[in-house]
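Please find the structures below.
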Structure I
Amino acid sequence: MTGTINPPLRLLIVDDEAPARARLRDLLGDINGELPNIVVGEATDGVEALEFLSRTPATAVDIALVDIRMPRLDGIGLAQQLAVRREAPAVIFTTAYDEYAVRAFDLNAIDYLLKPVRASRLLTALNRLPRGTDAAALRHLAPEGRTHLHSNERGRIHLVPLTDILFLRAELKYVTAQTREREYLIEESLSHLEEEFGERFIRIHRNCLAARNAITGVERAASESGDSPDGGEARWMVLLRDFAGKLPVSRRQWSQVKALLREE
C-alpha cells in the first residue's frame, strides 16, 4: 500500500537583497529531499510581494519568507496587510536583528529565522507549517497597527497613508478611500475598518466613516427629501477640510457627530 505523497511546499521569498534571496533558494534546495518545496516567486519589498500575490491564485503560495527591514513596505507592514485577507500565505520572518526575534519567540506565535539562516533551522520552521498570521502577535510587534491601506489597480499596488484619508465609503463590494487628491478602491469591509481604526474614524452614516480630524463642521441639508443624498434620512451634512463635497449624517449617527464637534 502506497503512502500519501504531499505536494511540495510553495514559497515566496521577499527580501531587498539579492544575495539573501539566493541563499534562501540554495538552502531550500539543500532541504528539498527532506521537505519537498518549490519557490514560486521572489519580491524585493512588501509592495512587490502584494503585487505578485494579486496576480496569483490565493492558494498558490503556502508560506512567505519575509525580511523585516525593506524599503517602501517592510516585513511587519506586509504581514499586517496579509493578516486582513481571507486567504493569505503564512509568514516566517527573516532578520539580522535580535530584538525582533526575542519578542516573537517569547510569544511563540510568529516564527523567525535569524540571519545567516541555517538549513536545519529553516527545515524546523517549515515543518511547523504555520497557518496564517497571528494578529495578536503582530499587535505586540507593532502596537501602533497599520499605517497604510493598500489599493490594487490592475495589478499595481498603491499604499494609501491613513493620515491622508478623509473618509471611507462603502460602494457595492468595495470601500472607497478618499484623499485630497483622489479616491482608491480598498478590498476590505467598512465594518472591519471601523473596528480596526475606530479611534481615527467616526461613523457618520451606515455606509461612511469620516476621519475625525478632517471634520471642520456641519450644515443643514438642502432638504429632507430628494435633495438629500440618502433619500431624506439625513438632516445634516458634514464638511471636511480639503474636500469640496458634503457628506450626509444619518439620524442614528447625529448624536456622536455632535458630541465630536463639542469636544473640538
Structure II
Amino acid sequence: MTQIIRISLMVFIISIFSAEIPADEGRGLSIAREMKAQERGYGNYTAEMKMVLVDTGGKESVRLLRVRSREMEDDGDQSLAIFDSPADIKGTAFLTHTHIKQDDDQWLYLPSLKRVKRISPANKTAPFMGSEFSYEDLASIEIERFRFSYVGEEALEGVPCSIIERYPLDPYSGYSKHRVWVEKARYIALKAEYYNRKGEKLKTLLTSDFRQYLGRFWRAHQMRMNNHISGKHSFLYWDKFRFRQDLSDADFNPNSLKRMR
C-alpha cells in the first residue's frame, strides 16, 4: 500500500511540473520571444525625431528632438530624448530606464522650473508632452512584465501577420491589454491597439517606413498614434539613426539632465 501511495504521489508531482502552458498562451509567448530576440544586440544608437501633434480641428504643432538609446545586459533599455524646439520647451529632457522585473525609472527635466522631476509609476499613464503617447508607451517591452496570448492570423494591407495580445502585469499600467499585429516574415509590430482598464479600445498605433540597419535591425521611420476617445493623433518621424555610438553611463544619468545639450 505504501508503495502504491508513493507511486501515486510521484505521478501527481510529475503531472504538476509537466503541465503544459495553454496552446494560445504558449504560442503568443513564443512570438513575443522571437520579436525580442530579433531586437537584441543593437548595442546603442542615436537618432533625430520630429513629433507632430494634430488636434481635432487638424491644427498641427511640431517639436524636434534628439534621441539616444542603449540596451543593458540582463535588464531593459535606457533612452533619452532632448527637445530642441519650439523655443518654449527647448532643453526639456526625458530619461527612461526600463527594467525586466521592477518598475521603470523615468525622469523629466523642465528648463522653466530648472529641476528634474521623477515620474511616479502611478503617473506613467499621463500624456507625454501633450502628445497621444503616454510615458508608458515610450518604455521598451520586457517580456517578463506581460502575459501573452495568440489570437490568430490576418493580412494587414496584404502583409501576413500573426495577432497576439499582451496583458500588462504592472498594476500601474493604464491598459488592460495590447492587441498587436506582428509581421510573420520579420517579427516586427505593424499595428497595436491599446485597451484601457474598462476594456475599451483607447488608441491605435500604426508603424511604417521600416528600414534595416547593420544588416539586421529594423526601425520604423513613421509612427502614428490615434486616440479614439479624444479624436486627436500624434506622429513620430524618425531619421538619421546611427548605431554603435560612443555612449556611456553619463549619457543616461538623471543627475546630468540639467546639463544635457
Structure III
Amino acid sequence: MTLTLGTIMHGTGIDPLKAQVIRHAFVREHEDTGLQGIHADSTDEQILRYTGQQSAVQRVFPPVPPRYWIVFVREGGDRARLWAVVENRGELSNDGVVRTFDLVVSELMADLRNRLVIGWRSPRTWRLTGPTASAYPVMEIADAEPVPFPGFDRLVLSYPQLQAVMREHRYASWQTALSSVVGIYLITDTLDGRQYVGKADGLENIFQRWSTYAANGHGGNVGLKLLNPNSFRYSLLRVFDPSTPMSAINAAESHFKLALDTRKHGLNLG
C-alpha cells in the first residue's frame, strides 16, 4: 500500500477539506503580480512573506482560502519537499492586484519539515485542494537531524513541542537528559498567566512525568483537567539527582508554590 500525503495529513490532525497544498518554485519575479520570487537561499521569513502575498485574480487563488496551507518547495520536475504548514488567520489587504494574508507557521507536521518529499503529478500546477493533494504519494521521509539539548535552565516548551520531545528520535539527547534528573517544573497557561508547580520525585524522573502530560494534557492533576493543554508552556525550576531525599524535593516544591503564589492565584489546589 502506497503511503500518501492524505495519510500524513490525517495522522497530524489536518482535515483535507480545510487545507490547500502549495508548491513554490524558485523564480525571480511573478508574472501576474510583479512580486519578487524566492530562491535557494531565501530565509524562512522571506518564504512566509512570499506565501502570504497572492494574486487578487479569483481564477488564480480562491476567494476564501482554507485555514491550513501546506507549503512545499519544488525539487525537480515531479517532486516537492515540505517547507512548513502555515495557518491562515485572514486577509490583511487587497489592492486589486495582490492580496496579503496574515500567516503564521504552525507546529503541525513540524517534525517533517525539510524531510517529507511527495511526488508532484502536475509540473505546471502550483496549488491543489486538500482532497486532491491527499492522493499524492510520499516519495521520501529523510532521517531527522538530531536536535541538541539546550540545557535544563533554557528549556521552555509549548504543548506540541513537549509531545515531539517525548516521542521523536531527533530529541534522543533531550530524552536522556530528562531521564537523568528529578525535580520541580512549572506549567504556565499562556491564555491567562496562571501557573502550576509540580514535581517529579524518586518515584519517577522528569521524562516519565512529562510523558504523562504529553499523553493526556493534564498528567492527572485536577487543576489542569478542564483546561486546553495547547495553551500550556513547560519549563524546569530546579533539577536534582535521583538519589536526592524526597524531603528535599518536597521542600523545594513547597518553596516555589509559595514564591509564585500558585495556590491562591495559580493552578495548584493544594
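Values in this text are rule-based calculations from the coordinates and carry no lab data. Just so it is clear, the model here is predicted, and its values are computed rather than measured. Cβ atoms are built from the backbone, for glycine too; each structure is taken alone.
A value of 1.8 was computed for distance in nm of label points 7 Å out along Cα→Cβ at positions 68 and 236; which of I, II, III is the source structure? Source structure: II. When helix-only ellipticity at 222 nm (-39500 (n - 2.57) for each DSSP H run of 4 or more, over all residues; to 500) is computed for each of I, II, III, the one that comes out at -8500 is I.
Of the structures labelled I, II, III, which one yields 69, 40, 33 when Cα extents along the principal axes in Å is computed from its coordinates? Matching structure: III.
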